[in-house]
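Okay, got some structures for you below.
Just so you know, all these numbers are worked out from the coordinates, no wet-lab data involved. Here the structure is a predicted model, which is why all the values come from computation and not from measurement. Cβ atoms are built from the backbone, for glycine too; each structure is taken alone.
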Structure I
Amino acid sequence: MMNEYEFENYLKKSLSNSISSQNPSNEVKNKARKLSPSYFNDLKEKLLMKYEDKSLKDVMDCRSCRTSYGDVLKITKKEKINFNIVDNNFKNQINSNLKLLPGIGLKTEENLKNKGYMTIEELTCHDRYSDVASKFIRNMAELSFSELLDVLDNNKYSKKCRDNIIKCISLTDSENFRFMDIETKGLSNVPIILIGVGEIKNNKIISSQYFLQDYDEEASIIDAYLSHLDEDSIHVTFNGKTFDVPFIKNRCRYNRINANLDLAHLDLMYFAKRLWAKDLPNCRLQTIERELLGIEREGDVPGQYIPGYWDTYKEKNNIGPVVPIIEHNAHDVISLASFLDKMYRDVN
């Protein structure tokens, strides 16, 4: 139990962590300042001065590229990455998960294993489950990776076996992942101003970003993004099932673009909550970066300020306000690859 002196010091320390206290710490004051609108107005003015009379080509690796809808600005960034999905013999793990068969739950699986039926393959000799086990094994040999994800995700007991969805990525080629993030003018029925997509190639992650320089280019940046996709592509996002992919689908309809975005999809937000929620203050992307990967971003612009920054870029014909938006998006794309790699190592 704390004595009076210890309690007084504890109280002072606790109160100093609140901006509403009489004596907040310098760290708390600085943090509050960086969350205020005035801070981001000041930052925007500094960016306008810093990048006056400069183009994006002066400060980034970018070039114009042709799409079916016109030219678009492509920004490219390459980084080395330790992305190593080692073999985990996942097919054998699936074979041991009897709950994947219809009619088998936790108790039934336990009873079957107690009787010596340790795998689905062994159940092909069981009086009751031989037919469904044989059919499952035949189907598994023919499933695409996307179909396998559906089997694992739609299983009645998938929440108890959630790690399997991360473990199964050993069954696909790392070059099939498309780490994707978008920046928009708002939350719905507004243009996409930036699409970033990262791909793993030869121990590097290559991010390609397509930036909206004017409203009439939205179809072009979407088409440029779609050129990275094929039937084997796997979307890897953070809240992309709820936001990014539906948003792109909506803008495809608006721009009359025919596109298939119903691809295999790993939304890492759900797995982050499953794996790390108890160890983190929250499961925001940048919190995970800071707490688990030791990455602290500087000069980042929160999402609510991005539309205003892009508007100022257009009004002033000055790239300053969009430089941190492009950098923010590239960081997000590259972080997704690091997250997936860490998740895979954690669950294995």
Structure II
Amino acid sequence: MATLTDAKRLVVKIGSALLVEVGVGLRSAWLTSLAADVAALRARGTDVILVSSGSIALGRGVLGLPDGELPLEQAQASAAVGQIRLARAYEEALAPHGITTAQVLVTLEDSEDRRRYLNSRATMETLVSLGVTPIVNENDTVATDEIRYGDNDRLAAQVAVTVGADCLVLLSDVDGLYTDNPQVNSAAQHYDIVREITPEIEAQAGDAGSGLSKGGMKTKIMAAKLATDAGCSMAITLGTHLNPLKTLEDGGRCTWFTAQTNPQAARKRWIAAMKPHGRVTVDAGAQRALGQGKSLLPIGITAVSGDFRRGDAVAIVGADGAQLGVGLTRYDAAEAQAVKGKRSQDIAQALGYEGRNVFIHRDDMVI
């Protein structure tokens, strides 16, 4: 069974009801305790990304707007006011631990559009590599109903998939999944572990119960399916008390959804199943490098064919025409023609702007 102790890269989802108390505002003591948990995890080498609701809840309080569902324009205005306060709250909570934070705002379009997806992935990967803790939220100031996730459970799962996390924790107002609503049915049984999300499991999920929460158990099950299919284990646990991550690590009650593979293997399987939109031919030196697990550089490419965009799958073939593998290109077809055979220092001159040193990263290819 997965545990928080084993996590190498962790995504944590924080709901509005945990972070903001109706009529009061930010739960500062709770956020301070969460920051201590994050610092402890990072100190032992775990990457942490936070997916946090709260901007609308914080903003509506400042604007004096009533409780309940808001018209889209008022929700967006509340988000605009609340986002700056949410970012500042995390910055002030984590700074005493020497942790730099960054705000990352996304919409559903950012995961559905390949170019935006790759940009989001590259940004978060770079932030994490620099020791930064990203604070991710849906960009409610511009998102309409058609381009919204609508809940941060699924957003958190998508972020986990995007950054290749091996663990996702949904901090909730319940301590896991039950066979029925435990607030209504005292005989409802708690699941300690779910190894397979069956139709029966899906049927047992309920709807949202909190006045500030957008998600319910249904969205959590959807998140679990997305995460576990990508090799990421997921836990649903009670987050209302102080130090919720430490409590989970110390054996606090939860439901674990186990992944049957790891993120790297899941991603490789996904790439291998893609239909190539083009092909690149590599020289003998590049072929040897690929065999040693290295990335493909433009200098090793001798020919390019096909019409493809950045992020599309392309076949990688050797000088004899035999296919060596498939990978996701960081250049479109026209750019690829311009940079093939070029050294890194010559790429900018060939393109007329700064390009990428790597044509296909080793994490984005299957050989």
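Of the structures labelled I, II, which one yields 20 when relative contact order in percent (Cα under 8 Å, 6 or more apart) is computed from its coordinates?
I
Work out the source of 27, 22, 18 here, i.e. which of I, II gives that when semi-axes √(5λ) of the Cα gyration tensor in Å, for residues 57-248 alone is computed.
Source structure: II.
Of the structures labelled I, II, which one yields -11000 when helix-only ellipticity at 222 nm (-39500 (n - 2.57) for each DSSP H run of 4 or more, over all residues; to 500) is computed from its coordinates?
Considering all the candidates, the number was obtained from II.
For structures I, II, which has the highest computed value of Cα Rg over 2.2 N^0.38 Å, for residues 73-136 alone?
I
To test your reading of the models, identify which of I, II gives 23 for percent of Cα pairs over 39 Å apart when calculated.
II
One of I, II was used to compute distance in nm of label points 7 Å out along Cα→Cβ at positions 89 and 129, and the answer was 3.2. Which one was it?
II
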